[in-house]
Structure I
Amino acid sequence: MSDVLVVVESAGGTPKKVTLEMLTLARDLGTPVAVVLGAPGTAEPLVAKLGEYGAQKVLVAEHDDLAGYLVAPKAAALAEIVKSTSPAAVLLGSTQEGKEIAGRLAVKLDNGVLTDVVGLSADGTATQVVFAGSTIVKSTVTRGIPLVTVRGNSLTPTPAPAQPVVEAVAVEVPDNAKLATVTQRVAEAKGARPELAEASIVVSGGRGVGSAENFALVEELADLLGGAVGASRAAVDSGFYPHAFQVGQTGKTVSPQLYVALGISGAIQHRAGMQTSKTIVAVNKDAEAPIFELTDYGVVGDLFNVVPQAAEEIRKRK
């Protein structure tokens with residue numbers, strides 16, 4: 001089987017969930033080959049996990065310049081890897097960096113590119129969800145190999161243990177890729193809650209929460225369940241919660257085992273970011289709210305009465 005390159009995204013020495021999703025997808029397309037791009041020492045803590053999810057080989061492209069400059073060196077290094085390996089497809093995460101690398105790579109290879117893909121068949125036909133989740137389209141790259149960015153939380157990553165061969169790749173970064181220098185990195189402060197896009201439980205609040213102060217109720221329920229906190233665009237636009245926690249078409253896409261929507265009407269923009277959740281629970285005082293079209297369990301009632309009762313029952317069972 002032909003190789004399928006999976007460009008690894010990681011944080012804190014651990015592959016991100018989208019990387020594990022791409023490795024799972026790659027197994028249906030060919031032989032998964034993970035590509036690690038970064039500073040020296042980036043790959044070592046990642047190899048075991050990449051192998052656990054099916055990587056047959058790990059190509060290690062490490063160089064100080066890959067971390068010292070913005071994106072362009074990674075695109076240049078990846079282009080050389082693609083030229084030398086002639087893969088059946090290249091998968092990147094549909095993240096800010098992943099999409100920029102994909103765009104630059106497409107130009108370097110004179111290759112088509114598809115973004116926000118949620119599925120890819122063996123013949124290179126991609127599935128994309130468009131118009132806020134209301135329409136599903138099938139697309140193909142008409143020039144070159146399937147070069148796609150995979151939308152996070154589009155499938156469930158499943159282990160397929162392998163013993164990957166680790167192969168170092170020589171990296172030469174051209175001068176025209178060194179035009180934007182990284183001068184400072186600031187690590188985002190992490191709380192005790194899981195990261196929103198990768199959490200297995202998400203509790204989100206909407207306009208119905210009423211105020212920023214009332215979001216303490218959303219946070220309390222999330223903490224009791226061991227989940228992450230999300231917010232609808234209406235709540236974010238109203239200043240109730242930071243934009244970084246917005247779930248929806250213009251926010252983050254989540255696909256947890258449990259999604260709890262509190263005071264969220266269920267506008268199509270929000271639904272596009274959470275409708276693939278395994279179990280959806282909604283609390284809303286409007287029995288006609290669109291969110292109830294998606295829910296597995298719906299409670300018509302005042303969230304300020306319902307949520308404290310739910311929280312108390314959870315405490316009893318802890």
Structure II
Amino acid sequence: MNHLSTRHLTGIRDLQEQDIHLILKTASEFKEVINRPIRKVPSLRDLTIANLFFENSTRTRLSFELAEKRLSADVVNFSAATSSVKKGETLVDTVNNILAMKVDLVVMRHPHPGAPHYLKSQVNTQIVNAGDGTHEHPTQALLDAYSMQERLGDLQGKRIAIVGDIRHSRVAISNILCLQKLGASVRVCGPKTLIPKHIASLGVEVSHDLDATLAWCDVANMLRIQLERQGGEEMVPYFPSLREYQARFGLTSERLNRLDRAITIMHPGPINRGVEISSDVADSEHAIILDQVENGVAVRMAVIYLLAGVR
């Protein structure tokens with residue numbers, strides 16, 4: 001198969017296993033492109049893409065924009081903070097007005113879970129989900145899987161730990177679904193208050209012991225504490241203090257030195273240094289955090305290119 005089985009990417013659930021393998025294979029080809037002296041290909045020079053970000057973003061927005069420009073697409077960036085949404089315009093009306101300007105594909109980040117799924121049923125265009133609330137972040141999961149494959153090879157049977165604020169994370173859900181489709185075993189680890197009660201129904205192991213989890217895993221994907229979804233730094237109702245969280249669930253070199261083998265360290269960003277991960281670990285040879293950022297452009301190029309093929 002050399003094309004995707006879906007017209008949209010609203011979540012990992014949209015994808016079959018062969019879709020994921022095709023995206024990762026195509027990303028490898030595009031990674032070669034972005035490491036050439038001339039980092040562009042004319043693949044999508046007839047396409048116009050709108051990036052609709054109703055929520056703040058740095059890495060994801062820049063990554064999508066670079067991916068689109070590397071493919072020679074025309075790019076329109078939309079910010080809700082300076083738009084008619086502030087005047088009461090609905091999501092559907094906003095998108096339909098943009099589509100009337102002959103836009104071919106929409107990349108959207110939205111604070112409400114399910115917004116991309118709703119939108120694809122209401123408008124006539126292709127949708128790529130760049131993160132919807134605490135629901136999913138499919139391209140992050142794909143770039144994480146690609147980064148793991150670069151370091152470990154085939155992920156069948158590999159043991160992946162996702163550590164931290166699982167309750168508020170869209171990255172965790174998408175990673176779980178993607179890694180399981182690739183044959184990996186997944187364990188989530190964090191305080192009881194930050195792990196949803198239903199999470200075991202997804203077929204993952206649950207742990208509240210970071211040291212035991214690190215001894216078990218091949219990869220530790222560290223998630224940040226999402227204070228903005230917990231009431232901010234002044235209100236942390238899910239654990240007593242950031243200092244106590246760091247003591248129990250922070251990844252430090254001392255913890256890694258107690259292991260009998262090296263493991264791969266990941267983080268989707270932004271990093272709260274000194275909370276979920278120490279600076280020396282984040283900057284160590286075992287961390288592939290900047291590789292994830294680089295691979296994000298290649299993976300998003302692959303997603304957009306392949307979706308354009310099933311327009």
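Bear in mind these aren't lab numbers, they're just calculated from the coordinates by the rules spelled out. These numbers were taken from a predicted model, which means no experiment stands behind them. Cβ atoms are built from the backbone, for glycine too; each structure is taken alone.
The table below lists the values:
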{"item": "Given 1.03 for Rg/Rh (Cα atoms, Kirkwood Rh), for residues 42-97 alone, calculated: source structure among I, II", "result": "II"}
{"item": "Which of I, II leads on distance in nm of label points 7 Å out along Cα→Cβ at positions 114 and 274, largest value", "result": "II"}
{"item": "Relative contact order in percent (Cα under 8 Å, 6 or more apart) - structure with the largest value, from I, II", "result": "II"}
{"item": "Structure with the greatest value (metric mean count of other Cβ atoms within 10 Å over residues 242-249, set I, II)", "result": "I"}
{"item": "Entry that produces -0.55, -0.67, -1.07 once log10 I(q)/I(0) by the Debye sum over Cα atoms at q = 0.10, 0.11, 0.14 Å⁻¹ is calculated, selected from I, II", "result": "II"}
{"item": "Per distance in nm of label points 7 Å out along Cα→Cβ at positions 26 and 58, the highest-valued of structures I, II", "result": "II"}
{"item": "At a computed -11000 (helix-only ellipticity at 222 nm (-39500 (n - 2.57) for each DSSP H run of 4 or more, over all residues; to 500)), which of I, II", "result": "II"}
